[in-house]
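Listed below are the structures to be examined.
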Structure P
Amino acid sequence: MELKNVRALDGGVYLFPPEGGELRFEEKDFAAGRRTEGWIVMDVTNLSGFCVSVLWKFWDGGDGPCAESIKMGLLPGLRTRLALPVSAALGKELFMKRTPGKLKTVTQGRPVKPENITRFAVGLDRAPAETKIRLHGLYISDAKPDFPLEGSPLVDELGQKAAGDWPGKTKNAAEMTAYLRAEYEKPLPETAPGCGKYGGSLKKRFEPTGFFALRKNGDKYWLADPEGCAFFSVGPDCVGVGGDCNIEGIARLCGELPAGGELGQGFYSWAKANYVRAFGDKWYEAWCRITLRRLRQWGANTVACWSDPRFIEFAKTPYVHILHGFPKARKYIFRDFPDVFDPEYAADSARWARQLEPRRDDRYMIGYFMSNEPNWAFVDRLNIAEMTLESAEDFYSKDWLIGMLKKKYGTVENLNAAWETNFASFEDMKNGVGGFNSAAKADTEKLSEEMVREFIKAPALALKTVDPNHLNLGMRYAWLSSPALAAGKEYMDVFSFNCYRQDPWDSIENMVKMVDMPVMIGEFHFGALDRGLDATGIQAVASQEDRAKAYRRYMHRCAAHPMCLGAHWFQYADQPYLGRFDGENYQIGLVDVCGRPYEEITAEMTRTHREVYEIRLGETGVTNEKQKTIESIFY
């Protein structure tokens with residue numbers, strides 16, 4: 001074992017600097033685990049005062065960066081067994097299932113075949129400060145291990161982190177109940193000054209269509225609301241009671257669960273239980289009223305993705321909708337990329353699109369997102385055509401690819417000459433292509449683009465047939481990991497992406513250069529470590545005051561860009577301390593588990609949302625005040 005940027009202390013403790021480090025194992029150390037069915041098992045305790053990201057890394061040759069890394073989140077102070085199947089190196093799963101004590105797991109990089117692994121490492125990602133772990137054991141297992149879990153409750157009866165204190169921590173249930181009941185009694189504010197019924201600006205008008213529409217004025221794109229008022233979309237995702245915690249296998253960390261938070265199937269919500277405690281059977285009505293008042297007070301004009309449909313009906317506020325599921329084919333080529341030329345894909349697209357029928361005439365709906373961050377699109381420079389031809393499996397898409405190659409080259413001899421292969425016939429390619437030279441890669445990259453276009457085309461056309469009234473807001477890609485992901489943009493009205501940056505301007509610029517159409521940001525956030533949660537989320541700042549500064553600067557930059565139509569904060573409420581369904585547990589909410597807003601950021605949102613139309617109309621400038629950042633903790 002070789003230590004890279006790590007110092008070994010007594011008692012099996014390893015000290016990692018803020019930039020991270022790793023324990024490396026060469027091929028000879030790892031040989032016993034190269035079987036696909038093997039498991040790498042590590043018993044570890046995080047001795048730091050915050051969550052850490054454990055990295056498992058695989059190389060398939062060379063001394064450069066690893067080919068693939070798998071990131072796992074780890075709570076502080078808890079001895080946990082982490083186990084990774086060697087087959088995970090194949091990259092077939094982007095997100096792996098939780099096991100007791102472990103948080104979210106995500107796969108990054110390109111797939112590595114177990115038989116090609118030349119080096120393996122385990123270490124810690126970058127962190128806001130030095131981190132320590134105690135390694136109790138690291139070994140190879142022939143079978144999946146069990147997952148023993150020690151420790152006492154890590155949360156109190158309200159769902160807050162049990163240890164420590166911080167400004168705004170609710171002391172007990174009586175304090176929380178009194179606070180929420182006082183919030184319920186506050187009156188609902190009217191529509192924001194200077195805005196129409198739907199939240200658009202009265203200072204700029206377009207010809208109304210009765211629905212939200214896309215408009216261009218000079219070099220600037222706008223949304224127009226149903227009354228024709230210029231509209232810039234701002235508001236939080238996941239507007240719901242929230243706090244849905246995956247408690248499967250971790251009951252000993254939860255303590256006694258108050259009545260009212262049960263959700264079934266291994267999930268529990270302290271946030272819901274807290275409202276039940278305060279309002280009894282009327283808890284949901286109270287939550288709706290309190291939440292609507294807050295959104296209006298903060299100037300949010302959009303209820304964004306994954307929000308409670310009952311609240312949307314109650315609020316009578318513009319909203320965006322994300323389609324459930326995604327059209328299926330009989331087979332998948334890689335992760336969730338379907339065999340797009342299978343006739344069943346088009347047929348299922350037509351069935352899937354019918355879920356929009358009830359919303360077709362809803363004037364409050366801005367538009368719909370087709371999907372969110374497809375798993376297949378996380379691999380940089382993914383060549384889906386190459387993957388299809390490499391496989392020995394039958395696919396309709398493979399038949400289409402071979403047909404396109406036959407059309408280009410005419411004879412298999414011509415293809416062999418260009419690709420430096422020796423196929424006896426085009427039919428012979430169905431058994432799998434073993435290698436791709438530069439000509440083959442150039443061909444398959446172009447064909448990949450056509451496969452992605454078909455991935456978009458079939459469902460997009462089906463949606464427009466069902467609902468011609470609303471805007472297709474796109475796929476919400478995490479980023480364009482390949483230029484091929486821009487294919488199919490002609491079937492969208494808006495190109496959406498999730499933009500986790502301290503400053504979004506360059507990301508918007510780069511996206512617009514690639515797609516040449518207006519864009520919408522589906523997710524962004526900033527978290528800190530000063531208010532009771534131990535992970536910051538994807539972008540981190542030093543304090544709640546810095547979260548407020550970061551929000552204002554980010555939204556100003558979006559509003560100033562002529563091609564940006566809006567940006568949505570992820571998310572309304574904090575994630576649970578012990579982790580949501582997949583283990584995320586970030587301090588990214590506008591309200592905490594007890595229903596108390598983070599006043600610093602919500603006050604700044606109120607101010608910022610009054611300013612976005614002034615910026616959009618050129619009446620005021622963009623803030624230059626910058627936030628203090630720290631290293632992020634996310635997985």
Structure Q
Amino acid sequence: MGILDGIVKPSDVKNLNIKQMETLAEELRGEILGTIEKNGGHLASNLGIVETTIALYNAFDFDKDKLIFDVGHQCYAHKILSGRKEEFHSIRTNGGLSGFPDREESAFDAFTVGHAGTSIAAGIGYCAARDKNNEDYFVINVVGDGSIANGLNLEALVSSNVKPKNYIVILNDNGMSISKNKNGFYQFVSKGTTKRGYIRSKRALRKIFGNSFITKGLAGVRNFIKRILNKPSQTNYFENHGFKYVGLVDGNNIKELSAILKRVKVVAREKAILLHIKTTKGKGYKDAEEHADVYHGVGKSLKCESGNFSVALGGKLNELIEKDPKITAITAAMKDGTGLSIVEENHPQNFVDVGIAEEYAVNLAAGMAAGGLKPVVAVYSTFMQRAYDQIIHDVCLQNLPVVLCLDRAGLVGMDGKTHQGVFDLSYLCHIPNLSVFAPNTVEELGNILEYAFKLNSPVAIRYPKNAMLTDNICAPIEDEPWQRVKSGDKITLLAVGPNMLKTALTCSEKCEGVGVISVRRIKPLCEKTLKAIKDTVVITLEENSVIGGFGSYVCAYYQNNGFNTKVKTLGVKDGFVSHGTVDKQLKENGLTEEELFSVIEKLKVSVENE
């Protein structure tokens with residue numbers, strides 16, 4: 001019987017000695033690795049945070065204290081220790097545990113999260129509510145070195161030079177966000193770890209902490225670090241904004257970190273603490289340690305795969321940059337996921353990774369476009385929504401030729417409700433000057449990308465991770481923005497994206513009089529085609545919210561132009577889509593072949609009875 005078998009409730013960790021906690025760390029790694037191998041999930045981040053999570057459970061009481069993760073993809077050990085051990089095998093499966101903290105799932109998940117930058121603002125908000133309600137508990141944020149440089153976290157850090165008591169921010173420094181961190185703020189706060197003085201300071205810190213840390217006070221430790229490193233600016237930055245800075249501490253050393261957390265906990269009664277720890281991302285699994293960016297998120301059997309659309313984007317941009325050096329690729333800490341690693345490798349001068357800062361990425365692109373460059377911003381659909389104001393105010397208002405590539409558009413499966421790419425058509429199509437495209441194949445993606453540069457105006461291209469169609473449906477986009485791929489005189493299916501087009505084609509083969517049109521350009525609408533099919537019943541299909549999406553756009557066109565065309569809109573229902581297989585998510589939202597066939601049959605009966 002292992003140590004993990006005896007952990008029934010969170011407080012059980014407090015009863016373990018150091019040796020037992022170290023054994024628990026290895027058992028947790030084994031549990032996490034085994035489960036991810038079967039289900040897929042976030043690997044490197046979860047392996048790196050195991051010891052820190054155990055030390056937190058040893059020092060705090062999470063029956064009342066609040067643990068808030070930034071991003072949340074490092075919460076697996078937390079889930080196991082917080083009473084979900086028996087369910088952990090179900091993580092990221094239909095009806096199983098979420099891969100991120102979820103308030104609806106457990107009281108130990110203090111804040112639902114899946115995007116970076118939210119934790120410090122949420123933590124300060126929790127403290128405000130606690131103090132207003134005369135309650136007594138600690139609020140602990142765990143923030144990665146990539147996340148802390150996100151604009152929202154920086155706003156929270158500098159919002160006031162007074163921070164609440166009983167509040168601790170743990171800066172988990174592993175040198176990575178998804179890809180390796182290169183942003184200036186990270187270099188600033190972590191510069192001590194790259195110097196020889198860091199090793200000497202660590203030894204000295206252990207010596208000090210071995211004495212009476214509390215009686216000596218944090219000021220003495222701070223001044224000692226200053227003398228050792230002779231670089232006071234790092235410490236001053238956080239202390240000027242209301243924190244006592246403590247660091248650096250080995251976050252993978254349970255003995256050292258547990259002792260420091262217990263002492264810091266006492267000092268936090270008087271002043272907010274920023275505890276800077278150093279961890280190894282991917283710890284315990286050699287491949288993940290050496291290639292933490294590649295092993296950030298993996299599929300079943302620990303396979304690391306990029307989508308075929310992502311690979312196609314990188315390849316096409318690499319080809320186009322050879323011909324036009326003004327083209328510049330921009331991403332936000334996800335060069336591998338968006339396929340841009342090949343651009344960085346072959347054309348580093350035409351590649352920018354801004355870190356986890358989507359707003360900056362789009363604003364930067366606007367400035368580049370205004371100055372005569374041809375920027376392409378590649379970000380997942382769920383993260384592009386964070387730059388909504390920049391798309392409107394900085395790009396489209398000025399009609400600047402920025403190309404936005406929205407990867408992982410549509411239903412994304414196991415990443416769940418924080419990551420679904422089902423809102424982009426709704427938040428893009430109403431913006432003036434912006435053209436919106438949805439390729440069905442990688443060949444169409446390349447064709448649309450070339451066309452986008454010719455337009456000399458804002459363009460958004462949205463596509464899923466993988467195409468379900470081969471490259472056999474691809475007339476040039478400038479010739480046929482909407483391509484009729486099957487004729488029908490009774491019902492017309494307008495399909496957006498490869499998944500919906502495949503469903504429409506398969507279903508139409510079983511239905512007489514049903515035509516199919518591939519909608520590769522969502523905005524502007526192809527009015528010529530809409531007029532041509534106005535006397536048929538129109539069904540729109542999209543992997544986007546049915547509210548405000550392509551179907552709504554089509555309905556508005558017919559109504560505003562006085563046509564009596566009957567339109568049925570199919571899309572994602574009004575609600576957040578939980579994790580599960582894409583097939584399950586499609587079925588729940590009525591977007592399967594069977595559901596479409598049922599709708600067609602009912603509409604046929606309705607039309608015949610009119």
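What follows is calculated from the coordinates using simple rules that are stated; it is not laboratory data. Keep in mind it's a predicted model, so treat the numbers as computed, not measured. Cβ atoms are built from the backbone, for glycine too; each structure is taken alone.
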Which of P, Q leads on relative contact order in percent (Cα under 8 Å, 6 or more apart), largest value = P
Comparing P, Q on mean count of other Cβ atoms within 10 Å over residues 246-253, the highest sits with Q
Output the label of whichever structure in P, Q has the greatest value of distance in nm of label points 7 Å out along Cα→Cβ at positions 270 and 582.
-> Q
One of P, Q was used to calculate helix-only ellipticity at 222 nm (-39500 (n - 2.57) for each DSSP H run of 4 or more, over all residues; to 500), giving -11500; which?
-> Q
